[in-house]
Structures are given as structure tokens and as C-alpha cells.
1. When you work out distance in nm of label points 7 Å out along Cα→Cβ at positions 63 and 119 for each of the structures P, Q, R, which one comes out largest?
2. Matching task: 2.9 is the computed value of distance in nm of label points 7 Å out along Cα→Cβ at positions 239 and 271. Pick the structure from P, Q, R.
3. Given 15.1 as the derived value for mean count of other Cβ atoms within 10 Å over residues 207-214, which of the supplied structures P, Q, R does it correspond to?
4. State the single structure among P, Q, R that was used to calculate Cα extents along the principal axes in Å, for residues 95-142 alone, giving 38, 22, 16.
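Read the figures in this text as sums done on the coordinates, not as results from a lab. This one's a predicted model, so the numbers in the text were calculated from it and none came from an experiment. Cβ atoms are built from the backbone, for glycine too; each structure is taken alone.
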Structure P
Amino acid sequence: MYRFLTLVFFLLTPLVTASSDYAGRPEVQEFVRELAEEGDFDERELLSIFKHAEYKQSIIDAISRPAEKTLTWAEYQDIFLTDRRTSSGVAFMLENREALEEAYRVYGVPPVIVTAIIGVETMYGRITGGYRVLDALATLSFDYPPRSRFFKGELKQLILLAREEKQMITDLKGSYAGAMGLGQFIPSSYRHYAVDFDGDGFRDIWNNPTDAIGSVANYLSEHGWQRDADITFAVDGARVPEDVFNVSLKPSKSISELESLGMKAELGMLDKDQQVSPMRFSGKMGDEFWIGLKNFYVITRYNHSKLYAMAVFQLSEDLKKGSDAIVAR
């Protein structure tokens, strides 16, 4: 480990006094002492960082607002499976074809899946968040008790990544919860899974689609993505007991068990001992029944929601059709 040579990575322009005066708060000073001991930082340098941190009431408002009603799959489709998101995704694929193909070669994740995740997360980089991540994580660490412990952990990761990447911490932007870049990585995910895919010395997931593409593909690969394996498929589950479906995102039912319940035609090609996840969705035409395979579960590691994973899958199918249509012209 090494100490900062200067504060050039952190200090910008004149100091702005935060409404909460983070640097002067005892709990922040205790946090600074702990980080200095763990990460070989100078306490004075760390306190200088917190002189720049600003409390944002809008962040507290955003994370504290009552949870919206649970969306159905039909409502989820209206948000993420649109002509605009598909056409914009096809354009993104054409613009970044080489990076997507290289990510597939290295990590085994298809271009349409990487593109679909970036499309669902940030509309291909159009909506990445305008908060300084330092402000977001300081506010949530010290002024949002319900999840203070989690966000303090992410704040530590942010400070470490700024040092590692030699970036000014006040330049890093993201969502109100501290998610960053085209793929919306929180700081801990950035440090573990972001990659410098173009080799320029900086894992730039904010402004460099090549690095964002490689990072998303690496994230999925590290979570067990199976190259060229299927993701999910529809079945006729109308006569199967309801308690079979939506038991767990993680595959937990064997093929032989499902066959014994009447799902035979659709499952005949799969290994009898293979574990899968039977899922039920409330779709536009009524209930839909799907079988989630290992790769579907891997997508849920990015966002722990079967609706999210299904949106990524179906958007990827639309992107495939859209790009194939262009090639066929």
C-alpha cells in the first residue's frame, strides 16, 4: 500500500461548506480513523475529502419515499420492452460491435445480453445519474440510519477506487444510491468486476462504452455465466400446482420432479437431474409460465428480480431480431 503523494486526486477548486459539516462530525472522524488504519491513508487527507462532501436532502427523499406498488410483468414490459429501447439498442450494438464481439470471445456473454443490461440500466448511457457519488454515499452513510452500515462499506470502496484509478473523487457521478456508469456498478462491484477493456489504464465505465461492455460481461462471467447455454423458455404450467412456481430465483426444482407434475413435452431434452426455476408471470394475455435455467439466475445476480431478468432476456431477443433484420437488408 502507499500514501497519497498529494491531494490532487481529490481536491478541486475552493471548499464548499456542507450543510452537515461532515468533516467535523464525530462519527465521520471515527470512520476516517478506521479507514486510515485499514487502508494506509492519512487521516488529514481523508478529512479533506469530507470537507467536500455535501448533504443532499433529495437523496434522503428519494430513498425514503414509500415503495411504489409492485409492478406486474405486463407493466414491466411497458417500461423496458419498447420500440425505442430496441432501436436504440440496435444502434448501440452497431456503434460498439468490436467491443461486444471481443467481450463475447473473452467472457462468453453474447452481445445482445450485455447490450440489454446496459439498455435496461441506463438506456445505453443516456440516464446514468447526476449526483456526485461522494455526496450520495456520505449522505446515506451518516444521515440514513436504516442502511448506514451498507453505505459506509460502499463509501470506503469509493475512496479506495478513487485512489486506485487516480481519479478526483468529486468528479465521479452516479445515482442517488451511488450506482455508477453505463452498467450502474456500486463501488464494491466496480472494484471487483470493472475491467480496463481498452487497456488505457483507467476502468472508465462512465464515458467509455468499451470498458462498460467488458465490465458487464466480466460481472456475468464471474457469477457463473455459461457460454452458449440457454437462458429460459416458456412452458404450459396451467395445470401444475401453484406452489411449484416462484419458490426461489436460484434453480431448486429438478427436471424429473417437474415431469412428474405433467411438464413432459417441454422438458424432454434436459438432463433429469438438472435444477431449474419454474416461474409464473402475470402477462398481458394472462399468466405465463417459464423455466429459468442457470444463465437466467446469473442475470438475477445483477438485480435480484425475476422481472428484471426476464426484461433483459426479452429485450435481448428483440435486439437479436432487430440486428438480424439490418444484416438481412
Structure Q
Amino acid sequence: MMKKRCLAFAAILLLVLALFTGCGAAKNTDVHVFYYNYSDTYISSVRTTLDKELTNAGISHQDYDGGGSQTTQTEQIRTALTKGAKAILVNIVNTGSDDAAKEIVALARDAGVPLVFFNREVSDDVVKSYDMCAFVGTKAEEAGILQGELIGEFLLANYDKYDLNGDGEISYILFKGEEGNNEAIFRTKYSVEEANKKLTANGKKPLKFYDASNKNGYLVDKNGQWSAAAAGEYMTTALTEYNAEGGNMIELVISNNDGMAEGAISALNAVGYNKGADSPTIPVFGVDATEAAKNLIAKGQMSGTIKQDAAGMARALLHLSKNALAERDLLSDTSDFTLDAGSRKLRIRYEKYVG
């Protein structure tokens, strides 16, 4: 009899533990965060900060690495929704069309789960198609405009120093992160346009792309990874033909992000440039204000960057996550944030950074 009672008591304990464990498991599916690629330096900063914000707020969460594959990410989202996710935050992989975003909206709508796209922008039509959907991110053109202004201001203050061959023009190389991505498109466009506005308004010639045979005026990461490796390889190759010995040295480096700026600096280091102190230096500009970039600027190896506020992004995502879990409208109490007029898009501002 005693043995039966012990067994019954043990069974009850196991049931109670299972119930508590089950609750814990359910709680662990509160917020699911889908990143397009963990290897992206800026995204890594957002992830680290958001993890802390969610944990400090007592919100359980799970992160996913899409690895640059939309197929992988969509399947991750499908599985998370099936398992009971209460809110999903999506840093979408494919921004070239609305197709992937529409599929994700359909999955979230069918599950009745709030959905926040972030960082990699989706169209207004996608966001407006679901009343429990919003977007958190920057204005794509703002980074390019600020970067161009920063470059123009820098060159005007140092023109003779960086016009290395004295031809009255500054030759540049530009690294574009990804074809079809709005951030890359606008950074590429406005960085040059805004710099040229500053230069020509002050009697200087526009920037000149270093390779006249390249009609695009940029070199793109063919894998869409915005990577230091891609920029480093391009820069290394370019420097074999365009260098001080040939009298046609590249005089300016423009990068769509800080990772590619780092790659370019590594290539410059290999030929004796941008080592800091008394080393000859080519101006290098990026976007994101990563810790690595800030350190390079402090050492005099990089000239400037545009701060993309990872902490601000994380705070906004935390706020919307709280609204989602409280079953409130995602944009409730967002007066402290900047919203696009007539849209469900919350904006994070860029800032110039020179150290």
C-alpha cells in the first residue's frame, strides 16, 4: 500500500512538474525574433541590445538566424507560429519584392499573431494589409544624405591634402551592399549626390569614380552580405592598378556600411595606408557607427560614419513587443517615437559620427 501511495505521489509530482514545464515552454514562445543574418555587424548589435531589453523586461524570447536565405526564414516563422508564438519580429531577408513579406503577413494573419518588420524595409502596402502589423526602421535615404554631407564637408576642409595627384578632382571607390535593397540603393545614390552638391557649390569639381569603364559607379557584394571580405577583395584588386606609383591612387572610399569600410581599410593597410599616426591615409566613410568603426575613427584609420542607432531600434521593438503581448494596438503610446504620417512605420534617426 505504501509503495502504491509513493508511486501515486510521484505521479502527481511529475504531473505538476510537467504543467510548470509546459507553462515555461509556452512562455518561452512569447516573442520570436527573426534576423536576416547573424553575421551582419549592425544586426549583431541590434540582437545583443534587444536580447538584453527583452530579458530585463521579463519577456521570454527566441532568436533565429535566417542565414541570408528567405526560404529558411519563412520556414522558421511558419514553425514558430505553429508552436504558439505570441508575437513575431522579422528582419526580412528578401527586400527585392513584396512577395516574401506578403507570405509572412499571411502566415501571421492566419495565426492571429502581431507582426513587426524591422530594419530591412517592406512597403507601405504590406504593412497596411494587416491591422496587427507595423515596421520599425530608418528612412532609407537619410543615411546616404548625411554620409554625402559628411564627405563633402570633410573634403572641403582638406581638399588639397587628399587630391593626391593634384588634378582638381577626387577619385572614389564605392562599395554597395546589396542589389535591390533600398538602404543600399539610397546610400549609393545620395552619398555621391550630396557630396557633389557641397563640392560644386564651393567651386570644386564633382567626385569621379576611379574606374571609368564601370558605368554603375559602384562595386556590389555579389552575395548580398555587405561583407568586409567582399570589399577587401575589391579594394585589393583595385589597388594593383590604381595606386600612388601609377599616379592614379584612389583618393576616397565610400561604403554602404562599416563592415565593408573595415574590409577596405584592411586592404589599404596591406599597402601601407591607413595605419594611423603618421601613416598616409585615404578617407574612408561608412554607415552604422559600429564599435569597430568608432575604434578605427579614434585611431585615425577611418574618417567618419553615420550612426544607425541599434539601442534606439531595440527600445522601439521592446515597446511594440509589450503592446503585442498586452493585446493592445502595436502603435499604442508611441508619442515619444517618430511615425510616418498616415503610416504604421516608426522611424529611428541617423546621426553623423566623426569621433
Structure R
Amino acid sequence: MDVASLPDEVLSPAVTADQVPRLSDEELDAVPFGVIGLTPEGVIARYNLAEARFARLDRSRVVGRRFFDEVAPCTRTDAFQGRFVRFLGTQEPFVRFQYVFDFKFGAQTVDIELVRDPASPLVYVCVNRTRFGGVRGAEGLTPAPLLRELVREPDYVLRDTFARRVVRVDGSLFSALRATWDKVAPKGWQVFCEEWGRQWGRRAVVDLEAMCLEETNRSLRDLPIAEAVGRGAQLLEAQGWGRTVADFSAIDRSGAFTITLAWSAHGESVGQSDFPRCHLFAGFYRALFVHLSERLLWVGEACCRSQGAASCSFVVVRADRKQALVTALEQGRGDVARVLDLLSEQRP
């Protein structure tokens, strides 16, 4: 299978709270607001990626715990737990209210929506953050604990500021992955890496939204495009992948823009090649730009450090021009300017 035959995923509209009970775990992790699935007894049964990031808790450490008593004691009030208990006793499909989550690292004003599906015993707590900082919760309540207070872990378990468990690896891991893939499925590297990157990008978007809201009280989509892209670039650079620069100067002429990843760690690690190898980032950028623009886009790598180029360059177009981009990349042979010229000539 080649990249031109890859199916386009359906660009789903923004998920609403009433749809949450029917989402799979993977779909919940792509939702940019917090979701907590509670049993009638208040035990956490489901906990999505966004809530883990905003609350700085590892979901593997909170699933199975009592939400009101152990994980979020600041909600042990009539305004929250009381509403939850009363909601259980009604047939109402949802209830909405505003609340202040009191964390030790700061308060968060949130819009809460309790929803349920008749086919499931769970009540879903949907949490939209509207403000960070400001007035803390009611006096006398215990703030939500930090992860290190909730569970004791060995010193060799590494975590970042969002309580994500992290590992430090060198480029040999990706070199070994590429060598293994070439051995067992030599024609599948591009398809695999692009999908891997897209899944990674969808989860990274949740992290970016969490950081953006915490730092600016604004959604990533509310920022100017250059600033939003810059935040994605900062994330990649902080992780050591390389430095990203986006160039929108050719968009009026060609209907495309470019992304350059300088000193790509992935491009260096996978070894020399006659073809671009950083399809992982093509998938990542695709997920980021689809989130920002709310429309289907396609990303193709024009040249790569694995080919001896100084940097890895990608071209982004609307998804309906995917075939035109594939053709231009084949004919351009690593010359980004030539690729843009070809897209200009083929522009409808």
C-alpha cells in the first residue's frame, strides 16, 4: 500500500457531552476536555487523557479509586457530590453547573456537565476548563492531592510536570525500529509511520491544549495560527526532535505551505536512504493542523536528513489535493521550490 491509497479519516465535528458515553477509550483520548466515568458509588471507571493532563494525575493510578474521597476531595460538597447523588435519583439525561476545582498547584474554574446513557450504569463527568487561577474553592475543603501524595512510586519512575510517565532513549531505538520494520514489512514503513505520527499528534494536541489553557486561559484554536504552530514547535523542540519553522508565504500561489524540521533526530537515527523517512512527523503535523483548521489536510515529506538534506521539509495541502501533492513530490525529487511550482500549475 502506498500513501496515495491511504483512506482519509472522517473529520468529526466537535464532540458534545451527550456523545461521550458512546465513545471508545481511543476516541475519549482525542477529546480536548476532561471526561471522568463514575460508577453510582463514585468510583472512577474511565478517565481520559485530557483530564489526566489538566489534573496532573496518571489515570492508571486513579482508575478504581473513589473520586469524591480520594482523588478530588474538593468536590465533596453539596454543590458537586450532592448534585451527583440527586442526579442518580432522577431520569434526567444531563445536568450542568459551574464549579471551582481546588488543586494544590492552582484553582481551575470549570463548567461541569453530568451525562449518562441508559445502556450504561456510569455517570460521565464532562469538565470544560474556563479559567485558571483566581478564587480558590470553599474554605475548609481539602485540595486535590498531587500524584506523589496519592501513590508512592520508585525513584526510577520518571514523570514530567503533567504527571506523564516519560523515558529517555537515544536514536538507536528508532534505528532498530526502522531496521526491524524493513526486515519484516519493507513496503509498509511509510503507512505505519504516518499513522503512528497521526495518533501521536492527536494526543499531543490534548497536551498542547492543556498547556495553552493553563498559560493563557485561551484555547489553542483561539490563538493566531503562527502562535499556535509555534507552541507545537516548542513541544517538539523541548523533546529534542528538532526545530520546526512554518512558512505560509506560498499559500496564495500554490494553495500549500511548508514546514521545515531542522536537525531531525528521527531523520538522523533511521540511517541513509534514497527516500524520505520522517513520515512520523508528517502524521504528527497532519493531526496538529487538522485540529487547528478543523478541516482535512494532507502532509507529505519533500526531503529528509536521511537522504543527506540539511533539514526535513514537509508540504501541507487540503486533503482533496492529496494526489496532486503525491505527484508533485515524485516529480520534484526533493526540491521544495519545484514541488510548490508544480502544485501552482496543477491548482484548480
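1. Checked P, Q, R; max of distance in nm of label points 7 Å out along Cα→Cβ at positions 63 and 119 sits with P.
2. Answer by label: P.
3. Answer by label: Q.
4. For Cα extents along the principal axes in Å, for residues 95-142 alone, the value 38, 22, 16 is produced by structure R.
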